Structure I
């Protein structure tokens with residue numbers, strides 16, 4: 001069995017990266033390896049962090065050793081941290097890479113580790129190039145990539161981007177299904193817990209709100225559904241009997257937006273008012289702690305990911321775990337994760353297509369998708385990721401400390 005070090009965010013830092021690292025550490029331990037995480041004492045300077053807080057109030061994960069040591073902007077710290085990890089002589093370092101800003105810090109730490117001439121370095125690349133481009137992206141990424149021995153990517157898009165920087169060994173392993181947010185609860189219980197309406201259909205947008213995630217597209221798509229609802233109600237207002245009542249019930253829809261704004265909220269608030277959908281939109285835009293995640297997924301009828309561009313999404317594994325059908329846009333790695341007509345529906349990233357997919361979902365009904373969700377999610381296990389990492393490391397024959 002191997003000695004593993006994960007380099008990446010961990011408790012008390014919050015968010016999907018930390019959740020992933022905790023779960024990966026547990027997966028290594030469950031397969032008999034020893035594993036610790038080296039995390040950040042300073043991940044982002046406050047002026048660079050778009051959310052309200054970088055930290056969680058929830059308890060630390062049990063039975064995982066976390067070293068809170070890395071300062072992302074202090075070169076002396078990078079050298080000291082790299083030397084400390086090198087001294088532990090792990091068999092494998094698994095390093096997360098999600099933002100070129102981290103390239104100098106992580107690249108320097110890895111170069112110090114390599115000097116022990118033992119440790120093999122496998123990168124899990126969430127992104128190679130970021131969704132929002134910035135100066136320095138390419139040189140920072142190139143500097144980082146040269147310090148790694150091999151790579152895991154979780155989408156074809158990231159693998160393609162990686163090949164513009166390096167030809168080192170790389171394999172594609174899709175994001176495993178999260179199973180750390182508690183068991184599912186009934187839709188009725190979830191809605192009661194969140195004080196949501198019990199008798200209306202609910203569409204969910206979940207996760208940090210950033211421009212590339214296309215919430216504006218979803219708002220416009222939702223507004224078109226609302227306009228159609230109004231038209232049908234006017235057409236049936238003079239009808240008598242059960243037909244009119246049933247048609248109105250089927251068109252009662254709310255849009256639940258659950259996640260913290262990582263950019264200025266004003267533009268979205270203005271758009272909601274311009275579209276005249278304020279009464280049909282439910283905003284839960286504080287950070288969603290891990291203990292609350294299951295309630296949002298279980299309360300919804302449908303999860304929509306209206307991304308304008310994407311690599312992969314940590315929200316998709318949540319949907320699989322809680323067996324929630326999805327509408328995703330035809331960008332990046334999303335279509336390969338959500339087979340059209342099976343686990344969900346794929347639409348072009350524009351409002352009319354998203355609206356059409358939402359209508360198609362309600363026409364088909366959730367029961368059409370559940371068997372496919374249950375089958376598909378079996379592909380996304382943590383054991384598979386651990387095996388891919390250790391197999392890659394076994395194939396690395398040399399570790400040139402000059403890289």
Structure II
């Protein structure tokens with residue numbers, strides 16, 4: 001079964017064609033800078049890489065470009081669109097409605113639309129990807145895989161906020177957790193690697209968006225993101241945890257509207273707000289050159305991670321392993337080093353030499369005396385989406 005995986009961002013489209021159940025990746029690709037005259041399109045089949053810069057005004061044109069490339073006689077992987085039997089879509093927010101992968105219908109799309117306000121950077125683009133794919137891959141099943149679904153196992157004491165019960169019961173205001181596809185994938189890989197089904201694991205997903213999960217015996221019991229994907233850790237443009245009083249101050253004293261505050265905390269805060277950069281590679285480079293704002297931001301981000309490691313170790317009542325994953329977690333030895341410093345009381349001790357080694361394989365980077373395993377596990381949300389899509393249809 002050929003499954004096309006689509007991960008639609010606000011200005012990007014990631015895709016892969018994966019043959020299941022063999023998990024054979026036939027091609028990978030990315031459309032970046034959608035809406036710009038100099039959008040970047042890349043497509044890779046085996047070791048053959050194709051890239052070009054062109055005008056891609058919207059997601060529909062982007063997906064048409066992807067389809068044309070998939071059908072190309074030289075670099076394509078299918079002869080007709082009918083060879084795609086399913087299209088698996090990553091959807092960030094599923095609310096309390098979706099605890100598992102579903103086939104898309106009108107009700108599913110309406111529910112995704114109703115959650116736009118809770119994931120304004122993601123759900124609109126996710127729905128756009130679905131609606132465009134429906135017009136192109138007309139014989140394929142459209143499948144939605146929700147980032148929130150994995151965290152539906154969180155206990156009530158973890159997901160309920162201390163406000164009037166009616167807000168939970170009537171309006172479903174609660175913590176949902178996000179990046180579930182990634183946390184599920186790497187935690188399962190960790191359990192397999194450790195050969196320990198009764199494990200206590202903290203997964204640390206560090207990218208432009210960041211989150212941490214406490215996972216006990218394979219099930220999520222806590223996640224640092226909540227009602228929307230904005231709180232918790234310091235992120236590329238999102239603030240992470242902030243005192244609610246700051247929001248009231250911004251609105252009452254500085255006369256900012258709710259939309260302006262939302263934009264500030266979602267798009268102009270985090271590392272961007274602290275440094276002017278949202279890309280960690282630029283921040284690390286500037287910090288190495290003595291930029292004090294960048295050095296401070298790295299320390300602040302690591303400090304927040306350590307706070308969550310401590311609190312999650314408490315609710316797990318112990319710790320077997322911590323997992324670093326996603327773009328920053330897998331590639332930034334500095335962020336891993338800063339995040340593991342001075343945690344020897346918890347039995348966490350990093351081996352600096354192992355930490356500097358680059359590899360795409362699962363690897364341990366703790367010292368010989370560390371009581372807790374420290375693992376780097378490359379995430380693969382696309383394979384996880386393909387697995388869940390295949391399991392739903394087989």
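All of the numbers you see were taken from the coordinates with simple rules; none came from a lab. All of these numbers come straight from a predicted model, not from anything done at the bench. Cβ atoms are built from the backbone, for glycine too; each structure is taken alone.
List of remarks:
- Among I, II, structure where distance in nm of label points 7 Å out along Cα→Cβ at positions 185 and 281 as derived comes to 2.0: II
- Source structure (of I, II) for P(r) over Cα pairs in 10 Å bins from 0, in percent, for residues 177-352 alone, computed value 10, 36, 34, 16, 4, 0: II
- Among candidates I, II, the computation of semi-axes √(5λ) of the Cα gyration tensor in Å that gave 32, 25, 23 used structure II.
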